[in-house]
Each structure stands twice: as C-alpha cells, then as structure tokens.
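Several structures are given next for inspection.
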Structure P
C-alpha cells in the first residue's frame, strides 16, 4: 500500500501564501514552514539556555515544519478573513482539525501515534506552543519587511498588525530574537558578511 503523507507534504511547495496581496516575490507554504522552524528553534534554544525553560528545541522545530501542513488540503486562509469574528475563527479551527486528522490518516498505523502530535501541535507543552506561535508571527513579519524593502507598500498594514500581535506575547526569548536577530533582516548581503568579519 502507498501512503500519501510524503506526497502531500511535498505539495506545500504549491501553496502560495498571502494570496490576496500583491507580492514582489511569492512565498510558498514550504518556505514559510522552513523559516518558521528555524526561528522557533533559535527561540527554543534561547528559552532553554538563557531562561531555564523546560523546552525541547528539536521538538519545537519539527512541529514548526508540520504546523501548516493541513493547508495542503484547505489552502491558505488570509488572516484578516480567518480572524474576522469568533464564528469564522471557530469554524476554520474545526476545518483545520479535520484536515490535520486527514493528513495523519495518510501515515502508516505504526507511525501515526508518533507523528500526529507534531502535525496537530499536541506534542508541545504550553511554552513550546507559544514559541511556535510567536515564530509563526515573526516569519510573517520578515516577509512584510522583505516586501517593504522591495518597495512594495501593499504589506504596510500587515506589518503593523503583525508587530502588534508580536508585542502581545510575553516571551523573553521572543524579545531576544527581536533585539538580536530581526534587525539584520534589513541588511544587505554585503552588510551581513561584513558583520561577521
């Protein structure tokens, strides 16, 4: 029997994010997931090393890789629509949960128990879950910064609302990332290379 999980995962390459907005460069779900996983990993390492948090950076990173896999079945629902009101948000959450169940069903029985928690995020403790959510927002902010640097003002309000959402988190590791890593996203490649010399 052939299991569809890997083939479905590969289809994240075909899902474009920010579909209602004019993009200077398209961002796929695969790209977003990879960037989110890297950010989440850095933040989790920071939480563990600097703040003594009970977190597993590896577990957070893997969950981040899978955090939007259900969108291979649902597509990317724009944030302003998804969170417009409680009814829409709750309905979409049910759709996401059903899609996650469907994705997990594409795994062999003996792997499903070990992997489905990464797909749903249920494998994460509360701090790890918050780190992943924060990393997801930072990834979106980086996209907004890249678009602004390309001269695209389409993402201005998205950048503002994403910054507000980030400010609402109470995570010291997020503050460290914003202070120590985010400013470099406005640098050129030459500036980045010089900063390491």
Structure Q
C-alpha cells in the first residue's frame, strides 16, 4: 500500500505545482522553462510508474488489499457507460473542437468521469486509493483553473470546421471499443465485459 501512496504523492504532487502560479513561475525562472518541463515530465513518469507498480502489487496480495464493499453488477454497467464520454472528452482535450470549447477543460472532465466510473465498479482498498485520489485531484484542479482563469493546453484554439467534432467522437469511440474488446485486459489484466454478468 505504501508504494501506491508514494506514487500518488509524487504524481499528483507534481501536478499540483501549476495550481500555484507563484511557485511555478519561481521554478521556471530558476531552472528555465525547458528544464522545468523536463523535470516535470520525468517526475510525473516516475510517479506514474510507482503508481502502476504499487497498484499491481496490492492487486496480487488480497491480504493487503481488503474488499471494502462488493459493487453490485449494475454499478459495472454504469461504469461501462461512463467510459464512453470519458474517452471522447480525453480526445477532445487534444483537438480543437466545439466539444472542447463547451467543456473548457475536457481532460479534467475525463479524469473525473474515469475515476468515478472505476470507483463504482471496484470496492477494494487499492482502487479506492487510486481512483479516489485522482477524482479528488481533478475536482480540486477544476476549481483552481476556474479561479485562475486558465485555458486548457490548446488555449483559445478554435476548430477549423465541424469535422473536428466528428474526429473527436470517432477517435473516442474507437478507443472505447479497442479497450472494451481486448485492450483493457491486455493493458490492465481485467476484461470489462465478462464482469457484467
């Protein structure tokens, strides 16, 4: 459990830096913008790797990963349904579109939906720590960016045409289907469809 907690502290801790403009600007001034981005990326990657290792280790050791509640089957159906818009919004974060403009911060919306979906479908301690932490972070960061008036990574970029909305939905649906039919099991060792019965 400690490994997972350390990973979450590192990963989410470094991602909290942008919520404090004074600290971010001070670090960028001291390190330089390029070095700051490099250090940010490396620390994020280290945190992510530790999260994956910690979560996996807890999943392999039921004695250290108690089931706090046994989610009923219907919660897994809801989780499966929620993941479709989550993946579409994830794509929207990286493509100028009307979807992105309407959501303002589609990446944070996607993280919130993803985390909520997985909290509904999983009742073990490791899942509560992982998905609960990401949900709390995304809620906090959304409040923070609203107060700071920060735009997403694409700034005020506007879609060239409505085709971008079609691309966002199409790629999001393709990702969803890829994860549903083999991808999720290959990446995470869990097949979502058999768990519905």
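A few notes on this one:
- Each of structures P, Q was scored by mean count of other Cβ atoms within 10 Å over residues 32-39; the highest score is held by P.
- Read-out Rg and Dmax of the Cα atoms in Å, for residues 72-183 alone, computed value 16.6, 50, structure in P, Q: P
- Which of P, Q yields -20500 [helix-only ellipticity at 222 nm (-39500 (n - 2.57) for each DSSP H run of 4 or more, over all residues; to 500), calculated]: P
A short reminder: the numbers here are calculations on the coordinates, not readings from a lab. For clarity, every value in this text was computed on a predicted model and none was experimentally measured. Cβ atoms are built from the backbone, for glycine too; each structure is taken alone.
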